[in-house]
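Laboratory data are not the source of any read-out in this text; all were calculated from the coordinates shown. Treat the numbers as computed from the prediction; the structure is a model and nothing was measured.
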Structure 1
């Protein structure tokens, strides 16, 4: 990851939906090869470092036929849904080949070059746990988990009858995790299989030739212990000496040293996947605590070792979660966005998040509903991202501050989070204060960790969020603590700078007559 920033901003796009929306805007059908310059320039102006094009791989007819059975569910989001809107799940891949309807491999290559010209890299999907029912691997016993008629009768949600490569009937397993029924449009791959691991490396090498990074779906499912637990009682072969990712990632990196691996991961397995070679892991813990508004648990989470935090990818929405504007609401969305953009680690933004879309789209459809958009939210995100791209967040030192109550009777300080960045080289400071609760809060932030503040008599605190400016004495900041008051769901980002306009008054000695 030598050529990557410590804190990349990654922008997720549902590719089919994006192209459909752009086609309607420009009044003509668009593919990856015919996207106008304007949308790409907008991404560049926003300041994102990488675009994740979700769902570009070929989806099969069996996958689409399965999706058409659930049109009644999709209409909750898109009431005027038609059959043409249903394309099948992005995570039931029929072939790791850029869909012909999107323009194919050449169109993706051309788009990648146009993004690179704007300083933006490209990320694509990989689904290690399963393939779609149309995928060639689903027909061969060396790739999949087979079952018996008894297992099919006992678990019809997991085992089903299909056709083998030679046309014979057989019973195989659907892709699943251990806590849910099988995904009805998928076939489970055998993580222990040497053939699967070999084919995975070959597939990822081909993907790495087309992009700069990959987001690996449900990455923890392929770990030896989890896989063994999920498929206990099934014929899965001999447990390999190495975990899946310890075998896969080094082989890809040998040919593509800067290729980025991002893990969608849950169940407190973030540290494990990082140790196994991933550059970033989903920070679902942070997300859950933001949604819950549990400030003290959030603070404890942010006290983790900085090397660990640098490998987290922070988000408040993605295609698997409800839209932030819907789940958090208009007011809480602001401090939540402030948090994810100013903490250590990568940032994941989702197309539609910045305009306050509320409809969570099924990954089986290609069109989104018309919605009321919120330009004021967009403007806040633009200011926030611009600020967060400052080198202080890239090169500085991160610290979480204590917040004391302002009186023995007041405990609203527990509603507040305060943390900051200091770059000793540039002598830049950033102080971020967030109230994620619906209650006002008072506190004193002890900035004694930044002991250099005491060497300057007066400091300016410029608030990036609203343009306000405050002047405070260095002694107050480091000894007494900065007094702070925040309204419900309010947040501040302060640039802390010396007040160079201030000249201390010095009594001059009189000259003898």
Structure 2
């Protein structure tokens, strides 16, 4: 018996019988992606735009209701823009940069995330996850129309997996019965309760937090500013902490910390949810309850994200608390790291050991997110009397003393990982070069020509030069490296030169710096590129 798991916001890919179901022997696909959330769809889009035939298997037919992951960070917008849908996200989203922190009825701290000038995208937007997924699917449809080899199959649930050295056999259940396919590679983007991870007997390492949070999406015409408001011990007694965010369509997201061992069915009764919301907003605010849910969370990850021919990304690989918007944003960074490497391996331009670096680099990113999320959670929900005393002291001091404000932790917001120490890193040989664009870092954006630098980088390896001679194009081991000459002034000079008179940067397809030098040297560039594709 089949039924939708939840009400759909968008029925984007209804079930249709596939030709694979009528075969006597399993069809073989280069890449099968399990899961159609934002990470799965972004993986399919990124690979498909590179020409990699990609099949997405999803156990429902579209995009679910509810805000869920709403804070989209600047780096995620830049990655989405590389794939052709960044501007659509910003056009629909709510741009914000100011956050305020309250203790009881007093404002004790505020922060401003407004990035320096000269970037295409803001520090953050708020956008309900269903819209994010819809824009990804819309972009996939447009790419399919232009020949991108991407297929999505709705109501195709992965029921089993047989992994071998040369690929995997995937058992699939549909409304019309089971069938099997084979795949060279499987990318598991099937969420926190990943059936793929379970089928392989794998698990997480880390902490489980004993706290429950109620989400309420409400539609209202309210006078609240477009800011992130967080309360510790709020004056309204709806929860031990509370968070308020504005979203598109006059919908506001409210999170209440409601304790552990709660009766979920009771807490999700509309009358109970309304009582909490009304106490917070006051009797004069009219609103409509749109959606509600209760979540608990973990700060954990798998030991490794690659297991032979199966690669894990997003929540199937790592989980963090929602404080700091690190879940979906880190999942999109997984995609950014994985797709170009898998593409090179499939094309025979890199050894499959390159995919080991996907695991090592993104484990580093997950560890940063777990550490920051754990610290945020411990501050928001103290677990001991001493922790409670410390937190309250910090909040009380922050109202009047600047030294205490950096200690206030209502969620350290997502930033991209710098892959310091990566085995793919080449030399950092630019004396006086800026730390922010050091080897391993994502390229900082800057105005360039009539647009912005990141949009000019393309989708392959790039040689950035500033007042340095170099060939317009190099071919190394079958890989083309295109040169982009930059002006030695303005934000570009500040972000890529600093005290260096000239510079040459080798940029990876995910826009991370692979190596940098003061001048061009063909042998050094060749060695750095070979290292960046796992051939060193």
Structure 3
């Protein structure tokens, strides 16, 4: 028996024979073309065929349709095909030009530090592979008919691979590459298939037909498991299935504590492509709409007002409750080709988020106009990221007022009273929380950045990862201070960082008085379930105890015994 480890991304236990999948790459000849127009026609035919294929996948993709909606959005952006045409004009054949242009975009996304944005590289890589297969006539049907129940083992699986595979015979998935937010992870969850990614030893340590046992929660992969391991994993599978059935009921249940305190559970989304998944998970509100995806989906040009208006309107119409739209949050770990930023020694402390928007008011104004106009179709709220001073908030509100005046003068319909709030994600914002709350409609705590700024610990630095924790007493006190300032000034306070779905810390957040928990889509049911199980009164007592503790070890001990 050999034990390998990866990241568990879709829970469940499975034991089956391994099917090792190695994708056939298209053979791209890098030859000079003497007839650019002929190559453009060839490219256009293939491009149209690919759009048709993606549209069909979007219409028939069920819970995974949002992925292919995003693919369609990328293909319909004229800048991509214009880039390929430009390379054809320089002498390259259609396949070479497409391969080069789309590979560069995939590399651009893959180089980003933000996990959600980095996963967009898979979108481009998938589209590149499909377009090249059409252009070169390559065909790979190995996944369409699998030899019975198998655990699919591969270096990576693209969304289009998962849509053609024989899912009835896929008992589990193990990939060498991928992350918790990669598309294979999302699709595996949607299909309830146990899955593990980032398993470095795969697929080299298994062979076709070898018995494999996987635990999609722990990330463990057992090649040729012994009898004792097989029995143990079967017992764990039974427990998992019971819990999965229990969580299903929380889709339509409101999150109310055991002693009657009603709390909101919201979804974090990246755009219209996430609507269906969020609704299916039971989210009726959105606590974080990451608008930077709209900008990154079109790397070579900034999205215009109409493009943004369409996206914001679609989301506004889809949800019953409020949708909090975060204004452009780039810089730091997120970069745009269409808005190059000078290289900085410490980008997390540099030119980013609201600082860029206030410097480039033309970009900011375009986005605000689009959000205000979309507000007539639903309950939108504007959230400003990386606010550190009262002056920044006031200056941003001046731009918002300018947008209102322009739209009014043009006779365009817009929300005349849209709430404007801020993300609290820096110690400066916490220290000025009382003053900021007087000029904000709401707070939303961004724990991911708040933790790194409070602890002076780069969240991407493994050597100091021990400092980057929500259980650190300084972080707990920052969170409590922000919530207390919001309460004092009569405004709601939510949280849209990873901590909002942390089952261990949730009772502390309830005890501090957090109103809204905005979580990744997959965490919506479990967060509801946890909130329904806690007592607000007992949680308040817990919070008081935790705020008096001096070490993370003491905090964890108290939380685990709660």
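Largest in Cα Rg over 2.2 N^0.38 Å, for residues 408-463 alone among the labelled structures 1, 2, 3 is structure 3.
Looking across 1, 2, 3, the calculation of Cα extents along the principal axes in Å, for residues 128-239 alone that yields 45, 32, 26 traces back to 1.
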